[in-house]
Structure I
Amino acid sequence: MLTLRKTNLSILCSIALLSSCSSMDGLRFWKSDEIDPDEPKELVAFSDQKSIGIEWKKSFKGENEIGNFLPDFSSQDLFFSDASGNVSSINASTGEKNWSVELNFLASGTAAGFGMVVVADIDGNVIALDQLDGSKLWSSNVKGEILSKVAIDARVVVVKTGSGELLGLDNENGQILWSYRSKLPLLTVRGSSSPVIVDDLVYVSFDNGRLGVFELNSGFQVWDGAISYVRGVSELENLIDSDSSPVVDGGLIYTTNYQGNLNIFDTAQKRSVWSYETSSFYSPIVSRGMLTVVEADSGIRTFALKTLQESWINDEYLNRDLSNAVSFKGNLVVGDFEGYVHIIDILNGRTVGRKKISRKPIKSIFSRSDSLYVIDEAFNLHSINI
């Protein structure tokens, strides 16, 4: 199995296109005065209605190229880790550190819950720490790279590996309780979709473009369904990795995948009930009666949930390598490759606020109640307000 980073996909797609041409006749060369269709769009003026302020900033070590080092929360604390192995407990309001421990180099972000903080290192070790002081509770080796956050329940810690294996570990000691191995395609994107636990079921998207639903305690597969099917003739064209976590809401499961679909599954019917052909690395957003997806080319598309008719499209940010978007105070908030954070009205798609907060690309944005946090490529963690 060969894995690719998301940032290399556009280059490889161009190479594949060139190599598929048997002669020079099918090629087009852009003149110096023509616009390159892959060039990031320049930012345009807008009516500034929302201001962005910075509450605090903390700097960590390493590089966050694929944006998979996400934090988690418990009570008033934020738990964050970086690639160099630092795991920290931070007061979410003030940014002050409660404690910090140093482990082996880490491969993915932090999960917190039930008194534990759980991370994974580059050697396939899942490590559980005590939330109060960072002391080690247990460690378990799952013999595989772990790029996604684990999911924590009172009894089971669910882990997904880069080799397509899903495992349930005992919450008390890390012992492996069950495992399931999905079938991987020859070529995959080096992504980071995380499992989601809802009502004793585990929902997970795999690199073969399928959604799986499993019993939490036993690992028994209840059902699965295709987010999309391969449509190309080459391995590159057949990349349909789902690198986003499923969103479970109101008896429906919303999923996306690369070169595939935005898909809605009905949990009662155990099948897909609606799909729209698109390509995305990020989980869809369900908010204010809208279903929104940030597409792989950084276009933003929204559908009305009642009718599933397209509501608006924002193409102002094409090729600006947008981060994930979050719904916050009735708006969409998203970052880009130049370190800008943008605020977009979720009802009409218009930009209503913008601020450059970093000289590095914004890799991920997340929120909790009235707080908003941004992580850039250099592992700077920013707390911002709107």
Structure II
Amino acid sequence: MVTPPRVAMVAGETSGDLLAGLLLDGLRDLWPGLVSQGIGGPQMQRRGFEAWWPSDKLAVHGYSFELLRRLAEIIGIRKRLRARLLQNKPDVFIGVDAPDFNLGLEADLRAAGIKTVHFVCPSIWAWRADRVEKIRRAADHVLCIFPFEPELLARHGITATYVGHPLAGVIPLEPDRAAARAQLGLGEGDAVLAILPGSRSAEVQYITPKFFEAAALIHRAHPAIKMVVPAVPALRERIERVARACGLGDVLRIVTGQSHAVLAACDVTLIASGTATLEAALFKRPMVIGYHMHPLSWRLMRRKQLQPWVGLPNILSGDFVVPELIQDAATPRALADAVLQWFDAPPERIHALQQRFTTLHHSLLRDTPRLAADAIRQTLQA
């Protein structure tokens, strides 16, 4: 294709905006005059993307309940977007993550003759594979961020390319702990615990109190341990209220953002399940994964779960390399004990974990923008 293709994209939430921004880097290298439009955030707009709606319009947190509150608005956006794209067809539509929004839209556009690509394979390997048929209908090609996914999709007749995980290129193979500590005003000899209770409103409600009650137990046992909490700006005030309620107002150091600096600086992290656990693994940090949610959401999730692990480091390692304490198991005492076991662990155990995470890092490190753009070019030529 000599002339640049017209690309329509939808990326939901901050993570999708970051991924789509990298993808646009690769596409613009191939086609400097690329036109890209749809739903996106600031990272995409910085690369010339025309956002008809901002990506945060699709940012729904929680398993089902917050979704219900905003469902009407989201359905309305999808309906108007579908009509616009069918009226003025792009050369390719790229859905970046957000499978609940994108897969149905992709299927309709593909049925109308538009090439479709889905970036970030839905986690059919972790949950019951009821989305496989949806993916097959929706996407001409899937861009995968984990190395085992293309083979799994191929078994279902879905073509896919492994393009690496973008975080592996952002986080250095050897993080600079000293520099991160200097940035945060921590001493090189300090024992540091990073506490990451999540970045969503529901996580503050269900996880933060348990994490902070665990922190209070840790502080009583080892008052010298410094505790740092990176907070999403919009949730900082709520997190500070929980800290005061747990008697930790003067103990916890709560900082705005800077989660990567906090993970680089820490010795151990107590962390909510999610992408942040993969970030912690790429920083080579011992961790305790905890998660707690609304009981109904937990029952729904458990019915879909296929694997014994919930945390990404364990899923990608195929083993319980770090402890997971989920739902009823995530008591403050159990969380505190698991954290203190890492602080008391012999150096050889820490080193073995770091080696495992270094191997994982290498497996995820690829030239994501180039590989993704090349797969899209081949899809357009097919």
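Here are some notes:
- At a computed 24.0 (mean count of other Cβ atoms within 10 Å over residues 138-145), which of I, II: II
- helix-only ellipticity at 222 nm (-39500 (n - 2.57) for each DSSP H run of 4 or more, over all residues; to 500) derived as -1000 - corresponding label from I, II: I
- Cα Rg over 2.2 N^0.38 Å from the coordinates reads 1.02; which among I, II: II
- Structures I, II, by distance in nm of label points 7 Å out along Cα→Cβ at positions 58 and 346: label with the highest value: II
- Here relative contact order in percent (Cα under 8 Å, 6 or more apart) was derived from just one of the structures I, II, and that gives 13; the source is I.
No lab work stands behind these numbers, since they all come straight from the coordinates. In this text, all values refer to a predicted model and were calculated from it rather than measured experimentally. Cβ atoms are built from the backbone, for glycine too; each structure is taken alone.
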